[in-house]
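Some structures are shown below for you to check.
We did not get these values from a lab; they are worked out from the coordinates using the rules stated. Keep in mind the model is a prediction, meaning the values are calculated, not measured. Cβ atoms are built from the backbone, for glycine too; each structure is taken alone.
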Structure 1
Amino acid sequence: MVMTELSPRVDGNTYERTTLSNGLRIVSAPMPGTRSVAVSVYVGAGSRYENDEEAGLSHLLEHLLFKGTTKRPTAQEISELIDGVGGAMNAGTDRELTVYYAKVARPHFDRAADVLTDMVRNALNLPEEVEKERKVVIEELASVADSPAQIVDLLLDATIWPGQPLGRDVGGTEASVKALTRDAAHAYMQQQYVPNNMVVAVAGAIDHEEIVSFVDGALGDMPSGTPSSWIPAVTDQREPRLAVQYKQTEQAHIELAVHSCHSTHSDRFATDLISVVLGEGMSSRLFMELREKRALCYDVHSFASHYLDAGSFAVYAGVDPTKAPEALGALLSEMTRLRDEGITEEELHKAKELSKGRLLLRMEDTRAVSGWLGGQEMLNGAIKTPDDIVELVDAVTMDDVHRVATGIMRNDQLAVAIVGPFKSDKKFAALARL
């Protein structure tokens with residue numbers, strides 16, 4: 001038995017949602033003007049579902065699903081099916097979900113859908129493949145350890161969310177990955193990879209009925225289960241935090257953040273617009289002040305992160321180590337100026353147009369639309385259309401921006417992370433204040 005509902009419009013088209021009797025959700029958006037189809041399978045699995053001993057388990061399992069199924073026992077057999085028709089296939093593990101996706105020409109929809117549904121249902125997870133992929137993941141972690149820009153991201157997370165899943169690398173640590181077993185991976189898959197914890201999202205020149213028919217045949221008889229839930233965030237910060245990690249680098253990497261709103265909070269869009277004004281694009285305040293005026297850096301930007309029950313607003317700059325104190329002061333000064341003085345009507349208008357234009361341009365790509373549908377359905381159980389988002393962005397007022405900036409840019413919510421050739425935090429401790 002299936003239940004199908006017609007929903008609002010995405011990219012000028014209706015999208016449809018079907019729930020199978022085992023709880024599997026199927027969402028699709030027809031894009032008749034395209035020649036491709038993108039298929040995404042979302043699973044409620046990620047680092048927020050892991051305790052410290054399991055750190056990296058979701059990510060390791062994502063790797064393992066590409067290494068063979070009962071139908072296709074080798075990684076080569078899986079990859080050749082998509083490569084052989086000019087398609088692209090990949091996967092990603094984040095804190096709150098794991099996604100497997102393929103994009104192919106329209107005639108090869110069945111092939112892409114068959115490969116992905118086979119992987120999430122019939123992965124072999126052979127002991128020898130677990131050992132090989134463990135080494136691959138450890139090398140992946142090592143590549144991050146060689147990248148100071150990525151190290152500072154992790155250091156900031158660990159500073160603003162210490163001692164919890166949001167504060168550690170999605171991939172885990174070398175020690176935790178070495179300790180993971182094949183039995184643990186198998187048990188985790190049996191628990192999380194159940195149909196009532198999955199969403200199949202498809203976008204392209206294809207009818208919803210054809211998608212449902214295929215997915216029902218592939219996963220419709222899969223038994224439902226009781227997956228574990230994610231670990232809530234602890235946000236009890238009461239004073240500024242500063243972390244400095246020594247690394248012999250040519251640049252100092254500075255990143256600072258304040259706590260912000262979760263993914264479905266009504267202030268999300270005001271927060272995102274503040275980020276646009278402050279540090280997104282070549283006309284942003286940070287770019288103009290730190291790069292154009294002071295010539296302190298090449299890369300400077302801001303970004304907002306929104307999770308199910310928490311969020312952060314952050315800024316980053318990479319600078320000459322001798323200029324690091326000046327750069328930190330400039331970053332904090334621009335945040336303080338925005339908080340205390342607000343923004344102009346012109347800045348708000350430009351930020352809205354940038355945000356809307358960026359979103360609408362993305363919606364021309366089948367992979368982006370597939371991700372748009374699947375990610376929202378997986379995390380929120382509901383889907384906002386691009387038109388919905390445009391309305392919400394347009395509804396943000398100057399008062400909203402001032403209220404949100406004042407509420408989040410607080411000294412007691414500040415976290416600062418710095419990676420570079422510094423053996424102590426003495427140069428920065430007195431500066432780390434909003």
Structure 2
Amino acid sequence: MDLQVDCARAAGEIRPLHGGNCGPLQYGELVDLTAYHRELGIPYTRLHDCHWPNPDVVDFHAVFPNGDADPERVESYDFRRTDDYLQAVVNAGSRIVYRLGESIEHSKRKYHVNPPKDNEKWAGICCGIIRHYNEGWASGFHHDIRYWEIWNEPENRPAMWTGSDEQYFRLYETAAKAIKARWPDLKVGGPSLGYTGRVTAGRFEPGEFLLRFLARCKERALPLDFFSWHLYTDDPSECMLRAQGIRAALDRFGFAQTELHFNEWNYLPGNDWKPMTIQGQPALRERFYDQIGGAPGAAFLACVLMNLQDTPVHVANYYLSDNHGFGLFTFHGVPRKNFYAMKAFRLLLDTPVRVHAAGAQPSRLSVCAGLNREKSEAGILIGNLRLTDQPLRVTVQGLPWQGQTRFGLAVVDSAHNLETIRSGVLPDGPLDLSTDLKAPAVGLLKLRRDAGAK
């Protein structure tokens with residue numbers, strides 16, 4: 001595979017789409033990932049499944065423990081733990097996407113994922129939370145949280161919703177109208193779909209829930225500032241196909257201005273959920289999570305972040321940016337391979353002026369390249385998920401300086417955590433990376449003009 005990078009052909013900006021799910025405070029605040037979150041420069045942190053599987057922050061039952069209480073009264077709320085949790089996100093330099101509702105429940109008994117008894121009251125609790133975190137109400141804050149998401153995966157039954165489609169549509173309508181009536185500048189959205197539809201022969205077919213939701217929003221003229229959706233797969237190109245298909249559906253229903261939020265995604269080894277379920281065996285479950293946090297998941301992560309550059313996605317959030325099985329860290333807070341892949345993408349953003357890069361196969365290998373604004377450095381990120389049967393070479397032309405160019409190659413693979421394994425003078429012809437980036441691997445190639453170059 002021959003990759004071609006032309007630094008003389010501008011291609012817009014490399015967008016910071018490396019958001020996450022969940023904040024840095026974990027394990028009863030004995031694990032604080034703030035320094036790592038700052039290092040990654042996470043642009044948006046979505047608040048869902050926080051402190052799962054026993055969430056004591058963010059969720060309605062945590063901040064509004066007595067369902068019979070009055071949403072207008074300060075004493076009805078217990079914001080304390082959530083205050084600290086959100087403050088840690090803010091301290092890490094990230095903006096917040098607040099999911100209003102509850103976290104997933106895989107338990108046989110469902111405790112909190114049931115439809116509210118009173119939608120108007122539920123909307124009132126939404127408004128109380130917004131007042132607290134944006135207006136300082138109830139000894140609160142002014143965090144300027146712009147995005148407010150109404151529930152999570154209402155089609156995922158019964159783990160996320162025990163009601164009907166119609167019950168969710170009514171809940172969304174009541175809450176969205178209440179929020180926008182009081183704060184027209186805030187952005188409300190949903191439905192945070194896990195199942196968006198089918199992909200058949202390379203074509204996306206929207207699912208029934210998606211179509212019914214958009215039809216209801218159009219029929220009732222409901223606010224829909226952003227449409228959120230999820231994907232777990234082993235094909236990093238699938239996010240591109242689905243993003244384009246969902247965008248087309250939004251446009252068809254008249255929601256051309258609605259932002260697209262890809263706010264839950266991760267690697268699904270073998271496209272098989274069974275290892276993480278109750279039917280999965282311990283050894284299979286451990287291997288499942290080891291792949292997500294290991295070199296395969298790292299290569300997948302890098303490929304998706306690059307593939308998303310060519311989609312209409314506005315905000316994306318990896319699941320998870322904490323220390324659970326899907327996360328960037330071990331239980332005790334040690335960075336995993338997928339952390340270093342996200343760090344490689346973050347370092348690519350130091351060269352944000354995107355330039356032309358060709359030759360990739362998005363389901364197997366992806367590439368993205370850029371220049372810094374001073375035109376003194378170039379960055380090329382390569383994610384090799386499954387290219388194993390041919391050589392890998394990269395040719396660079398159009399650099400904005402003359403003379404020799406020095407390169408350094410940092411790698412994430414089974415043996416390396418973004419360490420520079422090779423450096424030297426860039427050849428006039430192709431640079432052969434076949435032995436350096438054996439799948440699965442991530443490579444960050446940094447190019448700088450030599451000290452004597454002009």
| field | For helix-only ellipticity at 222 nm (-39500 (n - 2.57) for each DSSP H run of 4 or more, over all residues; to 500) computed as -13000, the structure of 1, 2 it came from | value | 1
| Structure responsible for 14.2, with mean count of other Cβ atoms within 10 Å over residues 358-365 calculated and labels 1, 2 on offer | 1
| query | So distance in nm of label points 7 Å out along Cα→Cβ at positions 14 and 94, computed for just one structure, reads 2.9; which one of 1, 2 is that? | reply | 1
| message | Going by distance in nm of label points 7 Å out along Cα→Cβ at positions 206 and 238, which of structures 1, 2 comes out largest? | response | 1
| note | Comparing 1, 2 on relative contact order in percent (Cα under 8 Å, 6 or more apart), the highest sits with 1
